[in-house]
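Structures are listed in the sections that come next.
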Structure P
Amino acid sequence: MTGLSGRLGVLAAAALLVSHGAASAALPEAVRAMIDAAIATGDEGKVRTVAELARVANPADVAEIDAMLAEFETAVAARKQAEAEAKLAKIRSAGLFDNWSGKGEFGAFRATGNSSNTGITTGLAVSRKGIAWRHNLTGRVDYQRANGVTTREQFLARYEPNVKISDRFYAYALAQYERDRFQGFSGRYAISGGIGYQALKKDDVQLALKVGPAYRVTDFVDGRVESRIAGLIGVDFDWSITDRLKLTQDTNAVAEAGGSAIAIIDSRNTTLDLITGLNATISSKLTARFSYAIEYDSNPPPGAVQTDTLTRVTLVYDF
C-alpha cells in the first residue's frame, strides 16, 4: 500500500506540473504580433493601451506581456536620453549665429488717439535659446503717408536677454527704444533688469510675471529731455484654446504676437502697453493674427492725448 500511495503521489505531482505548464503556455502569436505592431509605431500611448488589452485577454501571460512593455520603455528612455544629450551638445558647440529662430509679420493697422488713420505695419522678432540663456530681439514699424504727408510713424526696438535661475525663476535684462512724434517724443529709451517668475507652466496655458527697476530717458519733440528712475511690471500669458487657435499675451513676441502687458511707472509719468490678440494657425509656417493694443501715458506732452489704440490684422511667417 505504501508503494501504491507513493506511485499515486508521483502521478498527481506530474499531473500538476502538466497543468501548470499548460497555464503558462507561450503568448499566442496573434497577440504578440499585435503588441509588436504597436511597438513599431513608436506611440507610447498606443503601446500601453494594446498591452493593457492583451493582459485582460491573456491573464496567464501577464509576465511575458510586461516583459515586452518593459523592454519597449527601456528603449524609449534610452532614445530620449540620447536625443537630449545630442541637443545639449549641439547647443554647447553652437556658434554666435546658430540656433536662432524668428517670426516676420506684415499687415494693416487702424489707429485712434493722437492720430486717426489706417496704414501698414511690419514686425520682426528673433530669439536664441540656450541651456540657461535666452535672447530675444524685437522690432516693429507702423507707417502711414497720405497726400505727401506722413500721418503715422512709430518705431519700436527691444532686446531682452534672460537667464534661468531655477525651474520657475529667471533673471532678465531689457533695453528698449521707441519713437513716435505724434505722441510727442522723438526718442524714448529705457533699460531695466529684475526677476521673472513662471507662475503657470502647462502644455496649453502659460503665465509669467516679471518686475524690476528701470531707467528712462525721453527726448521730446519740443527739445526737452527728461531722465527718470522708474519701475517695470510685465505680464506674459499664452492660452492654446485649440490646436489652431491661441490667445496670447507675450511681451517677447513679434509685434503683437497676441497681447502683452508692460507698465513702466515713475513719479511723473506712467506708461502702459496692453495688447490683446488672437492667432489662428493656417499652416505650420503661417499664422493669421488679429490684435488690439492700448498705449497709455498718464502725463503726455502738451497737445497730446493720454490714450492711443491700434487695431492690427496681419500674417505672421515663422522661420
Structure Q
Amino acid sequence: MVGSLQDIRLFVAAYEERSFTVAAQRENATQSGVSQHIRKLEQRFRVALFSRDKGRVTATPAGDAYYRACLDVLRAHDAATKVAQSYGGGLEGEVVVGLMPTMTRCVLAPALARFTSAHPNTAIRVVEGYSGTLTHLVRGAELDFAIVPGTAAIAGIVSRLFMRTPEVLVGSAAHWPRRTMEPVRPAELGPLRLVVPSRVNTRRISIESYFASNGVAIERLIELDAMFGTLDLVGRSDWVAVLPGIMVAGEEEPTNLLINPLASPSLTLDLVLIEPARRAISPVAGAFLAVLEEEARRINSRWAAPEATYRAA
C-alpha cells in the first residue's frame, strides 16, 4: 500500500510548507495528527521521508521522490472525481481566479461578459493582486488558477506559458512629442522621469536592466504599486512608465495617454498560467480559462512586432 489519500494529502502539505504546524493549519488538522500520519508512512515504507531539526522539517531524497508520485495520485483522483460529477448536469459551479491589474484592465471585462452569458449557472470570483500574493494562494489551492509574470519553478505549482506581450512606454500626449503606437528606440530617449513598480514586482529588474543596457539615462525614479495611480500620474505630467502592452491595448484608451512600443531592441513580458499541482482544473474553471485566453489573444494581437514596424518604415 502507498498510503491513504489522507496520508498523502498531509504529506504533500508538510512537504510544500516545510512545517507540520503550517501543514496542519492548511489541511484543518492538528500538528500531532500530521506528525502521526507521516510517521505511519515512514514505518510502512521503512524509510525516513523528512529529517527533523528543532521544529524544521526537510525532505529526504526518498521524500522528494514520494512527493512527485503523490502529486500524480492526487491529480488523478481529483480528475476522476470531476469526471463523475460532470454527468450530473450542465456547466455549473464556482471559479476563483487570481489576476494582476495587467489582466483585469482590458481582458477581464469582455471575458466575463462572454462567459457569464454562456454559463449563467456559474459563479466567478476574481482576486486581484501581484505575483507573490497570487502564487501563495495558488500553492494553498485557494485559487483555481492565476496569471502571473514568468518565474522560477515553485514546489506545489504547475505552470505553462499563457502569452507573451510587449512592454510599452506610456506617457502624456501633452508632454511626449510622438504619435501614439509609433515604436521608439531606446537610443532616441532622453533622460526619463520614470514610474516603476517596487522591487517585490518581478518586472522591476527587467525594466531597469533594459534601460541600463541600452544607455538610457534615468533622471528620477518613483515607485508605485498602483496601476491606476500610475496611469493617472503619467497622463497629467511628464513622468512616463513601462507597462505590459496587453494592459493598454483596449479599444478606447484615454486620449491623454500616448502609447509607444519599445523597439530595437524590444522588451517583452511572459505571462504564465499557474495551478495547484495536486489538483486538476475543474471543467468550469477550464472553460473560463479558455475564454480568458481567447480574449487575451484578441486584445494582444493589436500589437505589431516593433522591429518589423521599423523595418517597414
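What follows draws every value from the coordinates through simple rules; no lab data is involved. Just so it is clear, the structure is predicted and the values come from calculations on it, not from any experiment. Cβ atoms are built from the backbone, for glycine too; each structure is taken alone.
Just a few scattered comments:
- Which entry (P, Q) yields the derived value 8.5 for distance in nm of label points 7 Å out along Cα→Cβ at positions 61 and 149: P
- A value of -8500 for helix-only ellipticity at 222 nm (-39500 (n - 2.57) for each DSSP H run of 4 or more, over all residues; to 500), calculated from one of P, Q, originates in structure P.
- If you line up P, Q by mean count of other Cβ atoms within 10 Å over residues 69-76, the top spot, with the largest value, goes to Q.
- Structure from which 5.3 was derived, distance in nm of label points 7 Å out along Cα→Cβ at positions 93 and 117, options P, Q: P
- FRET efficiency 1/(1 + (r/R0)^6) of positions 125 and 173 (r between Cβ atoms, R0 = 41 Å, to 0.05) - structure with the largest value, from P, Q: P
- Structure from which 31.4, 124 was derived, Rg and Dmax of the Cα atoms in Å, options P, Q: P
- Once relative contact order in percent (Cα under 8 Å, 6 or more apart) is computed for every structure in P, Q, the highest value turns out to be that of Q.
- Which entry (P, Q) yields the derived value 34, 13, 9 for semi-axes √(5λ) of the Cα gyration tensor in Å, for residues 101-180 alone: P
- For 0.15 (FRET efficiency 1/(1 + (r/R0)^6) of positions 133 and 269 (r between Cβ atoms, R0 = 25 Å, to 0.05), calculated) the corresponding structure among P, Q: P
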